[in-house]
1. Looking at structures P, Q, R, which one was semi-axes √(5λ) of the Cα gyration tensor in Å calculated from, given that it came out as 31, 29, 21?
2. For which of the structures P, Q, R does the calculation of distance in nm of label points 7 Å out along Cα→Cβ at positions 92 and 292 return 6.0?
3. Output the label of whichever structure in P, Q, R has the greatest value of Cα Rg over 2.2 N^0.38 Å, for residues 60-243 alone.
4. From which structure (P, Q, R) was mean projected area of the Cα convex hull in nm², for residues 180-219 alone calculated, if the value obtained is 4.5?
5. Using the calculated result 28.4 for mean count of other Cβ atoms within 10 Å over residues 196-203, pick out the matching structure from P, Q, R.
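Just so you know, all these numbers are worked out from the coordinates, no wet-lab data involved. Quick caveat, the model's predicted, so the values are computed rather than measured. Cβ atoms are built from the backbone, for glycine too; each structure is taken alone.
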Structure P
Amino acid sequence: MEIYLIIILCSYILIVLFGYWLKSLNLHHLKRYGGDIPPGFEGGIDAGLLKKTRDYTIEHSRFGFVESIFNNLFLLIFLFGGLLNIYNSWILSLNLPFILSGIAFFLILGYADIIFSIPFDLYTIFKIENKYSFNTVTPWLWITDLLKSLLLFTILMSIIISIGFWLIQVNPNYWWLWVWGFFLIFSLFMMYISPYIIEPIFNKFTPIDEKDLEDKIKGLMQKIGIKVNRIFRMDASKRSKHTNAYFTSIGKVKRIILYDTLLEKMGGNEILAVLAHEAGHWKKRHLLKVIFVSEIIGLVVIYITFRIIQTDILTDIFHIESPTIFAKLIILAFIGGIVSFPFTPIGSYLSRRFEREADRFACELTEKPEDMISAIIKLSKDNFSNLHPHPWYASFYYSHPPAVKRIREILSFKIGLT
């Protein structure tokens, strides 16, 4: 069994080192070209802002290295240093019923992860984000957000774990199918209730005051069969100066959410272009495609999980004295991350393909590609987006095409429209 443990450990270390190499490659590329104004951004960005963008990205990346090293070391010690065995045995010593043991096992681990992330979260928000004038979070707001998040985490995880382990208990031979069905229904349910119950816990949503903009948005959406229920302004500025907009609901009736920072920094036509892009995702059924593929993969994964945890091979490899399903699930999740890592660029590629389709749709719908280009430039400036990512890093990790490439492709759409 020791050879399997060594193979798993070496595989994980190689993956971590490969990720670090890609990130290092990206940083060196940014240092070399970060001061150059890219094509399409002439007049939209200056050398001073490029320098701030470069420094912001480098500082975030360097601190990300520190956080990642800490997290990886703790994870390796927990799994390979015997802490999982000690923790698993301690949970069993409490003599709790099966479902309560599962709740305690995973909630305590979740609390530990949140607690360990607090110092890094504080430094990121109050040091790095403050330094570059993005942060608007007060210490009191940060504390209340943390407490709310802990409460939500406790409630939602308790529900998921309770029902999941209950299904395992009452359906020992087919629980994998029932658990998969439950996760599917629960995730869809959360998509519906989140805009009405969860999001208002953290932010205030008010109808936008701009009647003319509201009419234009509704008119644009009606062209493609989207009925807009309400258009809301979200008070995002109380936490950050970053900008964004999004749709909620997975049906034909949509709630449109605009960050107040977006409303302040963009013109009406640019906002319409951004929303036309989001409408493109709906029209092309990107969300439904993602859900379908994810659920098919999820069904296969949960069946494999069912087959594996019927044996004690994982707990034997990791020297777990009491082979509980809880410890097996933790080990499986770890190994699953190793197995899925090579598929990361495939997921990134498909996501970028969806984004290109949405960009093209937005240009065709508004018939004003220049508004989409202007919106991308402003979003890049306002969010300090890296305009010079290394091609390999972008291919592996980026869910959106790099901004420079997006503009180049939109210009080609423009030629096709003329």
Structure Q
Amino acid sequence: MDAGATEPTLVGTRIVLGVTGSIAAYKAVSLLRTLVREGATVDVAMTRSAAKFITPLTFEVLSGRPVTADLFEAHQEMKHLTLSEETDAIVVAPATANFLAKAALGLGDDLLSTMLLTAQCPLICAPAMDGGMWTHPTVAAHVQTLRERGVTVVDPEEGPLASGRSGQGRLAEEKRILDAVRAALARKFDWQGHRILVSAGPTQEPIDPVRYISNRSSGKMGYALAEAARARGAQVVLVTGPTSVPVPHGVEVVSVETADEMTRALATRLSWSTVVIMAAAVADFRPKRAASHKLKKQGTTEATLDLERTTDILAALSAMRTTQLLVGFAAETQNLRAHAEEKLKSKGLDLIVANDVTQPGAGFGSEQNAATLVDRHGGVTVLALRPKRELADDILDAARRLLTGVPSPRPVPAATEGQ
């Protein structure tokens, strides 16, 4: 138990501890004992390679439960289905590079990897590997894929490795793994009972039947938010402009094209919602009149578009809302914090997510993003570059703090943010 803890923190939870074939498998024994001491019921699932390093009997004695190791021996009891259905979290520690590859690619050739294909609970992986494997591009890509799906990956630590080399690959300290388990369990179904309305993607404002005004938004951030909210128990309606992003499982999708269509779709569902997250990048202007036929370039060297403002959807929703929590986004290229605070106040928002779209590796179209969150109480959270799915959980955490009255982080002076 952690120093200073007064009572077990995992009482009533069921956890599957997955152990894979790493020399660090012996450390899973201590992790098992800690999980049990914290009050969890723990089932251990081992790979055949793991059993080369440590025997299943060790885990059986310490957990007081039979160890599952062979998919075919366990098939009569359908352990690959029942364990994942009954557990609150799956913790794989240590997780080898081979296991990360199978998890990322959806390969199920043993009990543990097959279990992941049916699991609906949080997955926490604590990798351990040697000889520069952690930084190999393939491993990095698999970790990125898992994080984008909402998997918690506890980075390995630097230090001496089993080969005698030194580098990043040591299994994370037990406290870090335990903290990750607690955080994942705290998020499980914490949005149950809420109805979240999310907007995503760009809008397209027609010039003529084949041309339109739009922007570079891919919709990935809004889709990640919808997926994260659904995974945490909320009912979710996603109002989306044109994108190529796959629809998240269990989310109701309303497809629109123009700002007017998005305004109507959101306004008609506002009273249904408890939280509105406006992640869409709505076009600010549209042609006053769209041509009914394709405009020809013959005989012209210049062309002028007569534009008008589209509806300010955030302001409109803010004026219409009753008790809904309203979250907005601000894509900026300069003065990030100042512009975010001004938009928060002028639109009457509860929380704003501001990101610098010029930052390398972030912004439109990328798989990652960095953000500064500013809330109505002046609380500020600066989030470094991370997968959009991970950022989505951070945004939901901030929104939940506002709903539950948990104090916001202390404001950070703008001059120290490094924006």
Structure R
Amino acid sequence: MREKIGRKDHELSRRDFIKTSAALGAASLAVGTNRMYAAGSDKIRIGLVGCGGRGSGAAAQALSTGEDVVLKAMGDVFEDRLQRSLKNLKDSEKFGRRVKVRKRKCFVGLDAYQKVIDSNVDVVLLATPPGFRPQHLRAAVEAGKQVFCEKPMATDAPGVRSVLQSAAIAKEKNLALVAGFCWRYHLARRAFYQRVHDGAIGDIRTVYATYLTGPVKPMRPASSRPAGMSDVEWQLHNWYNFAWLSGDGLVEQACHSVDKIAWAMNGVLPLKAVATGGRQFPNNEGNIFDHIDVFYEFPDGARAFMAQRQISGCYRDNSDFLMGSDGMGNIKGWSDPTITGKETWRYRGPKSDMYQIEHNELFASIRNGRPINDGIWMAHSSLMAIMGRMAAYTGKEVSWDAALNSEEKLVPDNLTWNMDLPIRPMAMPGKTQLS
């Protein structure tokens, strides 16, 4: 039986991680500006896994970091999506000439990720539905690749544990691992949270975050499913609507706001969470909720409240409100952050494209031999969201340790294109069991 991991064990692993990071950072500084890609090459060769909108955007941002970056390989489960992405990237006046993906380096299928990794690239961009992320990340770091890893990092606790192990492997191999939690790379938010951590509002007592929006990818009607289409292909076409693939709206999209709660708490892990949620409108064959509210409790008694909804025709908001012992910090939508209380402050610095900055910093760290590793906090933020979903689906109070050690595995083992894959029934709070 696998040994359970507790909060104290996790805090120890975090301290060990920081010590190791410092030691490796010093070693990297000694190397100076030695490049971290293929010996004798003056190019950074990238491979894209997952050619949807976000993956295509990640490839464009990676190519925009410098003339030395070339796209050499692409992979997706769907041929049409790969070819559409490839055409759009090639058509770019800015970097299209550096899109050098030959036909034999276009890979289609459930094993496309491995073929991209094995195709003599230096950096892998992982942007498939998040249910696949742990498997793809492990393959990339074991192969010695630098990685951009879209959020969230997993859809279940076994996946999070795998990601933590992969982050340790990346650290041991001195590989860059940058997370797609893009707000961490937003200049205004960085300035805001730094002031909060420096005590601008005193001790944080409450955080309230909202992610209230419309449906992201509505489920297609069952009547539109072509005759003979396998369960796996159908679910991949509708991936957002299945918990094993997306993790639910809280985990896949609102994880940005959960991550900002974690950022506000400066890495302190929640003790436990309770949640409410359900499905207001039918979802045909899908099995995710359309609203979840989570209530986190932290060791010093601080509380965080996460409101998530994806229903048409409702009030929309994506904001963060921090209440401290000496003031308040507010980020209303996309506006500049403000602080009121013992000091008054509003961000007045430069505007920034957070998506581009995360790639700028990733590739800068590759070039200068001082790799960024977001591994631990990106896994923790993913687990905080999963913890909230677990609490909502079961109606139970869920501790951090219970979430981290959960044996509930949503992602099927040995997935094949034509396998039977029955859809899990919608969770029923009070009846669905915590495992």
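1. R
2. Going label by label, the one that fits is Q.
3. Largest one: structure P.
4. Numbers: P: 4.3; Q: 5.0; R: 4.5.
Only one of P, Q, R returns 4.5 for mean projected area of the Cα convex hull in nm², for residues 180-219 alone, namely R.
5. Values: P: 13.4; Q: 28.4; R: 16.4.
Source structure for this number: Q.
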